[in-house]
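Asker: Several structures are given next for inspection.
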Structure P
Amino acid sequence: MTALKYWVGFNVVRSIGPAKVRALIDHFGDLEAAWRADAGALAQAGIDRRAIQNLIKTRAELDLDAEMAKLARHQIAVLTWEDAAYPPLLRQIDYPPPVLYVRGSLLPADEWAVAIVGTRRATTYGKQVTRALSGDLVRNGITIVSGLARGIDAVAHQAALDAGGRTIGVMACGLDRVYPSENRGLAGKIIENGALVGDYPVGTPPDARNFPPRNRIISGLSLGVIVTEAGVKSGALITVNFAIDQGREVLAVPGNIVSQSSAGCNRLIHDGAKMVLGVEDILEELNLTMISQHVEARAALPTDETEARLLDLVSDAPTHVDQICQQSHLPIQQVSSTLAMMELKGMIRQVGGMNYVLARESSVPYRLD
């Protein structure tokens, strides 16, 4: 908690973004030291004069402990680059947000996520297509990401919830607020079955300039972006541009060629986006046809060095716990508890007499990076 508040503090300072946060960490070692540094030391770290002035002003005005209390009061969690729970897909983009605020829960299964975005002025056709695709995707184990806006976004979130799936809403304001206010009830349901996320401090109002950075997070959290209905000037196309920059797939649903509401989608398809006629097109394009197998394989991966070490000592031939303990050079209590957890996860099986074998005929390749 002590270190976390300095991440939160820097996230409040204007003109200090991911690149400057990285420079501060590289120069000072941690953000607590950077927060306490004087103007001269900050300049030596490569921070420009304007950012230094903003930092000095914020330090004088901001009570970090009060800011953390505000987050706790609103049940908002904070993830930083240093947290293992920071979304892996988002971590891969250039300059991911140093701080991600979360209301609800982010799960490992959310790595299989796609974004559905589109116009705020959705037609009956756009709503129908969005509802069908969102529902079909979550029934295939995929999390839906969108921006909680009116129109296509709201339909995508609601359809995911109606189908019993998970959905993530990315906000362009502080998570203590909901914009638009008409989606407050929907936001509450998302918190219960997914998460609201964003990188804006508590109390930040919605503002036009906040939405493009929000869209960058939408695509960053997703394996691909699906545009179900959009005009040529739709904000959804900003998300598409970010997706392209991030190396993510872009897919679009075709529409009537004389409908302005589908002109943006039709143009995307003309320019090379994958045309979506059904959920199968999405699953094939994003290699998501075997989600259950992916989940099963992920469950069999070791989550720490102890599991990795013990998994390496178990084979198709029964191996006694005492032998595993001797070869691992670990205490019997640690070995026994870890083996029990690995058995629950389906990685190994006990075959009697405290002997263990791999749960499959061959071991699962694993990495700890």
Structure Q
Amino acid sequence: MLVGPMKRRVVLTGVISAIIPIIILGVLGFFLFRHYNDQIAELEQQSAVVDKYVLKEDVLANHVITESDIELRGVKAVSAPKDSYAKADKDKLVGRRLKISASANVILSESMFFEDDKVPTIDLRLQEFNMITLPSDLVENDYIDVRVRFPSGEDYSVLVGKRVESYSNDTIFIKLTEDEILTMGSAIIEAYILDGTKLYANKYVDPANQLFEYTNVDYVARYSEAVEALLSARTEELVAEYLLANPEATEEEATARVSARESDLSVAEIANRIGLSAAETSAIKDALQANNTAVLNEYRNKRVTTEKKIVRTYPVKENVLNLIKSNPNILEEVKANFDTEAILAQRMNMPDTTITEFNEYADKVRENLANEIQTQKEERVTYLRSLLNNQ
């Protein structure tokens, strides 16, 4: 029986009306199923367990990790740092030096160790300065010299080749050793005493090449030489111990009976001798045993970066020099960096900033401090107004 156009339209509309809810329900079901699967995958990921090295006991900063300090333990993958150590990383871990104290059961990670196992010198400090005139385009990680310029036009470098660790609101932080702190203190005093004296910083044009030099070193040869020297020294010790325990034996007999083996040497002592980190030294050792030419070729021609020796030219004030030399609280190693004869010779033609009258000195200090306080107050007011205007 033929169906009229009106009936066909009604039937089609009914079919479409029935299909649309089915499609909608199908789409919703698909997304719900997908969401359900994603939740399952997330739960599986959160519950996944991986083997990572952890500490057995509490250790202090600067501790060198040994095999007895660590153990593999199953931990949740989500709680393990990305740079944590797995089973295959054991040789890279042993011999590393911690830069922080750590508690038992802590998961060991790369960020917990000194870079290249280099420990900062004990007198290195992060110093804050806000009285130095700074370049207008200075940013963090720039390298600078801090200089002092006298009214006569004479100009001396007080600090050289220093990286700006942090910079904000005309305040910089830089790392200084003890003798650099003392030298900077002397320059600050002179800048306050003598009108027209200026402490300022200038930037290096190309610090990568101005401050550092690059050489290629054969560390595989160094490794072999270090092992040979250490084995020779260790064998001598063993021979001496054998002769002490067996007085009737000759040195030839003792040498024939005892000898050191490379396995007796620790990676740390070899690393210390060749100037590499424990991880790099371990990589050479493994490569030699496996005859891994790719790794060996890398260390046979390894690029090494060293700092160029740039000498500061500013000599400390004579009275400051005398105080440094006579102060029992200053380390002798630091005092040795101040050559009295050389410093006095350098200061022969420098502007005279000797204080003849204490009252004159006190008035000058008070005046400069008052000016500094007023300047800081004005800067603070300007800063607060800018904050209010931005609200």
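FYI, it's all coordinate maths here, none of it is from the lab. Being a predicted model, the structure only gives us computed values, none of them experimental. Cβ atoms are built from the backbone, for glycine too; each structure is taken alone.
Asker: log10 I(q)/I(0) by the Debye sum over Cα atoms at q = 0.10, 0.12, 0.14, 0.15 Å⁻¹ computed as -0.75, -0.97, -1.13, -1.19: which structure among P, Q? Spell out each step's value before the answer.
Answerer: Details: P: -0.75, -0.97, -1.13, -1.19; Q: -0.98, -1.15, -1.28, -1.34.
Derived from P, not from the others.
Asker: Next question, about the same structure. Of structures P, Q, which gives -15000 when helix-only ellipticity at 222 nm (-39500 (n - 2.57) for each DSSP H run of 4 or more, over all residues; to 500) is computed from the coordinates?
Answerer: On the way: P: -13000; Q: -15000.
Attributed to the structure labelled Q.
Asker: So distance in nm of label points 7 Å out along Cα→Cβ at positions 28 and 324, computed for just one structure, reads 8.2; which one of P, Q is that? Walk me through the intermediate numbers first.
Answerer: On the way: P: 4.6; Q: 8.2.
Considering all the candidates, the number was obtained from Q.
Asker: Now, a different point. State the single structure among P, Q that was used to calculate log10 I(q)/I(0) by the Debye sum over Cα atoms at q = 0.14, 0.15, 0.17 Å⁻¹, for residues 76-283 alone, giving -0.72, -0.84, -1.10. If you can, show how the numbers build up before the last one.
Answerer: Numbers: P: -0.72, -0.84, -1.10; Q: -1.00, -1.06, -1.16.
Derived from P, not from the others.
Asker: For which of the structures P, Q does the calculation of distance in nm of label points 7 Å out along Cα→Cβ at positions 20 and 340 return 5.1? Display every interim value, and only then the final one.
Answerer: Working: P: 5.1; Q: 10.2.
Computing distance in nm of label points 7 Å out along Cα→Cβ at positions 20 and 340 on every structure in P, Q gives 5.1 only for P.
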